[in-house]
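Below you'll find the structures, each written out as structure tokens.
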Structure 1
């Protein structure tokens, strides 16, 4: 799996370098390159979490193996106990019957700008890598995908997964929680808000209950 991912990233390395060079005066961290740990493929319900962008990251575009090592050492938020994103992710793993720290994680945006979201010409350039998500999913073959991206990223999701359907889930506002249907996505693929929003709005418990009931 790691070798397949590395090959996919190497195919885009020149583009990574070009974008970083174009914005050399900006704090552009990335790319975020996946390297899931050994637990991932051995879970009853292999889980892929898809976020928006990193909140700061490393900067290796010349050594992609080293950049993938950054991902491995981060180990899907093992040290981020207080982070709503990773705290909710741990609960999702448990709800699916998986081990802690066994999910895989990626973002739609492979770079962040000053530890946050990109806009304008930065976003246009970063979005040219969005279709890497297709290759990552093809390689990882998750059983469950959860997009913690909220509706703000729906246009980019539609650009990646042509003709994707956003299906209403009973009693759920579609902006808040919906199912994504597409031939390149697993059957159990959902899009919800960022976990921080779910927590602030008191929606976290209902979200985890839905995932738990899904397994049952």
Structure 2
């Protein structure tokens, strides 16, 4: 993949729920090597934008291109395949399966694409070691702190070597210390794992190690100087 290759592109994207239009002509491009933030107050449409970019939802109008493909021409199986193999998704509330250990949670995306068990275990252990949380491997989610759960969720999102990591308000349930650790982790992922990162945030003023920052307000985004 070329350094400046476009991973996700939104062109004049609109999204409405009933009579409420939350996105009003959004244009955005995320390229290889980017670290992009979308900031905005709660309820302005950041999660809607996240879902559209990750192919979990479709716009009412506009174009969504992912890895050079027009999303409107993809069926559900093709979208699922792209999410599993090309995208890493991190949700606000972790979405770890309580019946699985940390190691098994990280293995899950690999199992879904048919990776053999030995390779799954090797990759999961490699990621745990790389991010220095090997000690958590056999724990269950209920025995993890909020910060630990979020780190595991991020590591799981990296399991299938995605080109882009999309994180929806990943620091929303963390304290200041764990929030800072999270941002440091995302920065490391971009630099050392060569993964583009896009995150949404309700923090309008926090200094982030991003390449571009945007504000989502009244359905439109503008780049922050």
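A short reminder: the numbers here are calculations on the coordinates, not readings from a lab. Source: prediction; values computed, not measured. Cβ atoms are built from the backbone, for glycine too; each structure is taken alone.
Worth a mention:
- Value 23, calculated as relative contact order in percent (Cα under 8 Å, 6 or more apart), assigned to which of 1, 2: 1
- Of the structures 1, 2, the one that 0.95 was derived from, the read-out being FRET efficiency 1/(1 + (r/R0)^6) of positions 98 and 138 (r between Cβ atoms, R0 = 25 Å, to 0.05): 2
- For FRET efficiency 1/(1 + (r/R0)^6) of positions 74 and 178 (r between Cβ atoms, R0 = 25 Å, to 0.05), the highest value in the series 1, 2 is held by structure 1.
- Comparing distance in nm of label points 7 Å out along Cα→Cβ at positions 34 and 170 across structures 1, 2, the highest figure comes from 1.
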